[in-house]
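Given below, in the form of structure tokens, are the structures.
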Structure P
């Protein structure tokens with residue numbers, strides 16, 4: 001058996017981070033070490049961790065540097081051959097690590113993800129990993145689907161993944177360059193997993209390994225739980241990070257072949273942004289890409305020079321990935337469905353060209 005380091009990334013985790021630690025300690029296959037990387041929490045949770053779990057290594061960053069920087073910091077501290085990253089509001093079932101290790105060994109995987117179910121709606125799957133949608137966003141496999149409606153729960157090789165819980169070969173995490181710390185929040189998981197696949201590494205989802213995501217209310221400036229007002233800052237970050245991921249990760253051939261579909265999608269994105277009052281965030285997104293074109297170009301050269309797989313081996317089609325509850329009216333639902341059908345028709349025509 002390989003050595004495994006359990007790493008919890010936290011910011012003001014409160015009682016949730018304590019519950020997360022306890023869940024890791026209850027694993028049928030024990031961790032060789034448990035590390036908590038704290039982003040300058042102000043809720044007293046670092047003190048509580050020291051008092052209740054003195055055997056846990058606490059790494060305090062001194063500032064809220066975000067999940068990407070936190071995970072990267074753990075790479076230089078962790079000693080395990082494998083690293084098990086988990087967010088502070090996610091709790092692993094007792095057999096989770098053991099099942100993920102079985103998948104890692106059987107599939108010779110470089111990265112393994114579990115099934116994420118929701119709390120308190122534990123009959124609903126948040127994700128069985130994900131896929132890279134050609135439009136430039138992450139599609140959740142079985143996203144927000146009742147377990148009773150999922151017909152296939154077999155282990156699967158996938159193209160991308162959310163980062164709530166990851167089991168990864170530590171050497172590979174370093175080889176792909178770690179997480180991009182300029183993605184402070186949102187898309188950092190999609191960018192990392194997409195880059196991992198482009199560079200030729202294998203990602204597997206093991207649905208029999210289960211973790212439970214206690215989403216709570218989240219940060220009011222960023223979180224959206226399917227109702228209420230969609231946060232403007234969330235929209236800005238998603239629009240900006242989608243653009244930069246497209247421009248750095250897609251090959252020139254792919255960008256050229258998909259240009260009509262991508263341009264049409266961006267036009268629709270602008271119209272939607274205007275109707276929602278997000279004109280300024282949309283402009284800021286493009287402004288950031290233009291202003292930072294040198295950094296974008298440098299990043300693009302780094303990724304493309306190391307590419308091992310063609311985009312057609314990774315990208316997928318399907319319904320446009322949208323947050324549940326984002327579309328309020330039936331007419332808007334119909335319009336998006338029709339638009340999605342149009343874009344997917346173009347995808348089927350051009351897929352062989354990329």
Structure Q
């Protein structure tokens with residue numbers, strides 16, 4: 001990339017996220033782990049220990065001494081290696097940008113070293129902090145838009161329905177967790193900041209596509225280890241609710257397809273037959289164990305025995321139907337009463353009840369009536 005073709009540094013934050021513009025994050029690994037963006041790759045100027053030493057020097061001796069220490073730590077062969085990694089990333093991401101925390105010394109230095117190596121590569125003005133603040137603003141602004149919640153007992157297909165609608169926002173998908181003790185996914189959850197960033201980009205893209213209201217699953221504040229942003233959660237506490245009332249056998253079939261048959265298949269595809277089965281076995285046991293106190297010791301032991309019997313049958317036959325022996329009482333004695341209690345507190349906000357297809361039709365009409 002010659003000087004004649006050099007692109008300017010950018011503060012066009014909406015475009016960065018709407019177009020998934022590639023990013024090179026030169027912050028330390030620990031900073032990246034605490035929060036970053038989906039399209040970013042971490043190629044740090046300084047490793048965690050190096051950054052810590054420079055930070056200590058800055059506090060004790062000031063900026064010039066810290067800069068000098070940084071240059072001495074990342075010098076010679078180390079500088080050559082890191083510059084080579086940045087050059088390779090620039091070649092792979094010709095339309096991208098560099099950033100550090102505030103768009104300051106670190107990204108400027110990387111930009112300078114790249115220039116000396118013959119490549120002019122632009123930075124994000126304001127760095128990570130500016131991008132993060134922009135997304136926080138998106139979350140706050142999005143929470144002020146009208147919304148309607150999809151309610152219903154476990155297995156009602158709430159997440160499926162949300163994903164069918166143009167204005168639907170899959171909060172569980174953004175959190176990479178299905179919101180129950182059995183909610184773990186193979187992708188695993190990320191940091192709170194990564195979840196918020198991912199959700200903000202999803203909302204931004206949907207608004208760019210024309211959404212002016214949201215259809216959300218009726219969630220608690222916590223999804224696995226991630227918390228819903230408070231402005232959004234507060235808006236959900238005032239939103240109307242449409243409740244799916246599907247027959248028990250339909251709900252049970254959905255749960256078996258997703259949590260039993262589907263999860264076994266996913267584990268075995270990811271880890272192979274033997275290790276996949278072990279992981280699947282652990283996943284189901286952990287799901288029950290996580291709610292043992294709420295179930296009570298006697299009921300927990302009974303359900304665990306039925307789970308283990310079902311696993312033995314499934315291991316031999318390949319069929320998961322035996323799991324209904326513990327799934328049915330778990331729904332009838334635990335999940336259904338718990339959700340009914342929670343729904344009673346929202347009785348004044350319920351605007352519609354029906355089966356899956358009827359609620360879907362209502363929500364499509366609701367969105368049209370409440371459009372711009």
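Coordinate-derived values only; no laboratory data. A quick note: this is a predicted structure, and the numbers were derived from the prediction, not measured. Cβ atoms are built from the backbone, for glycine too; each structure is taken alone.
When mean count of other Cβ atoms within 10 Å over residues 40-47 is calculated for each of structures P, Q, structure Q gives the greatest result.
Out of P, Q, choose the structure whose coordinates give helix-only ellipticity at 222 nm (-39500 (n - 2.57) for each DSSP H run of 4 or more, over all residues; to 500) equal to -13500 when calculated. Among P, Q, the structure yielding -13500 for helix-only ellipticity at 222 nm (-39500 (n - 2.57) for each DSSP H run of 4 or more, over all residues; to 500) is P. Comparing mean count of other Cβ atoms within 10 Å over residues 144-151 across structures P, Q, the highest value is found for Q.
Once Kirkwood radius over Cα pairs in Å is calculated for all of P, Q, which comes out largest? Greatest value across P, Q: structure Q. If mean count of other Cβ atoms within 10 Å over residues 128-135 comes out at 25.1 when worked out from the coordinates, which of P, Q was used? Only one of P, Q returns 25.1 for mean count of other Cβ atoms within 10 Å over residues 128-135, namely P.
Tell me which of P, Q gives 0.05 when you compute FRET efficiency 1/(1 + (r/R0)^6) of positions 104 and 248 (r between Cβ atoms, R0 = 35 Å, to 0.05). Attributed to the structure labelled Q.
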